[in-house]
Structure 1
Amino acid sequence: MNGMIFAILAASLATVLAGIGSAKGVGAAAQTAMGVLSEDSSMFGKMLVLTLLPGTQGLYGFIVGFLIMNGTGILNGSMDLGMAQGLSYLAASLAIGFGGMISGFAQGKAAVAGISMCAKDEKNFSKAMVSITLVEIYALLAFIVSLLMVISIK
């Protein structure tokens, strides 16, 4: 059996799972931000920044998925990959897939709280940014682990 199916699954999981985390996180933050903006539209810039932060996980998953597709030859039609390589790509995708999904959920919750805090007092924006960004560290760690594994597969 060819390992290409596992590589395709790997690219899909990295992209889809991290994307689900981002979509849920951004969606929750956007809902809260829309409520704030209905009261004070001058806060659009701050609300946009706080809403976008949970979206990075999806980007990290996309990058890993793209690197898997590029590294395996999926993009140029090559469909010959060993089983060990395919399973290695699958294992490498799991860090950003699950790490991105879970941190996207958590960062969305942090963003909702930060947006609510800013709604009460705009001076809290930097505090909200720091708190929301703390969750980002774990998405970055998952991304780096997946990235290092993907680029080291021969």
Structure 2
Amino acid sequence: MLDFSAIALAVHAIAATVWVGGMFFAYTVLRPSLGPFEPQQRLTLWNDVFTRFFIWVWVAVIALPVSGYLLVFIYFGGFGTVGLHVHIMHLLGLIMIGLFLLLFFTPYRHFQSAVNANEWPTAARHLNNIRRIVGINTILGLITIAVGASGRLWG
């Protein structure tokens, strides 16, 4: 029979993979590939990409803390019994969620409005702010994954 903690851990790993992998792809593959496109095409495409991707990020932003807290409190017995790596993942995860909320409710909302109003220079400015936040979150996400994968071996 499958252990509940195994399900929570699988949900946690899949949510992290979707979110961080999506950011990594967008930042390192999609963004540079759009260089030859005209600004209007590029900005419209990013708007479509964000609309679809942010649905999955919202799922991850909910699934990660829920599955993480279930693991910490049900499987490990609370924060007092977990290793340093879990505390680091927790802190970095909260920072990443905070940065996503900032991104979603400020530059992304302004970006969407500018694209819908065909205000391309304004949209480009907001896209640049989104790019910065995604870049930071991608680095934090990769660090969090490395900590989670290696932390049990720290001694």
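Coordinate-derived values only; no laboratory data. Please read these numbers as outputs of a predicted model, since none were measured by experiment. Cβ atoms are built from the backbone, for glycine too; each structure is taken alone.
Which structure, out of 1, 2, was distance in nm of label points 7 Å out along Cα→Cβ at positions 26 and 50 calculated from, if the result is 1.8?
Details: 1: 1.8; 2: 0.8.
Only structure 1 yields this read-out.
Here distance in nm of label points 7 Å out along Cα→Cβ at positions 74 and 106 was calculated and came to 3.6; which of the structures 1, 2 was it taken from? The partial results should precede the final answer.
Working: 1: 2.7; 2: 3.6.
Going through each structure in turn, the value belongs to 2.
Taking 0.4 as the value of distance in nm of label points 7 Å out along Cα→Cβ at positions 18 and 146 derived from one of the structures shown (1, 2), identify that structure. Of the structures listed, the value fits 1. Quick one: helix-only ellipticity at 222 nm (-39500 (n - 2.57) for each DSSP H run of 4 or more, over all residues; to 500) came out at -29500 when computed from one of 1, 2, so which one is it? The read-out comes from structure 1. Among candidates 1, 2, the computation of distance in nm of label points 7 Å out along Cα→Cβ at positions 34 and 82 that gave 3.4 used structure 2.
When relative contact order in percent (Cα under 8 Å, 6 or more apart) is calculated for each of structures 1, 2, structure 1 gives the greatest result.
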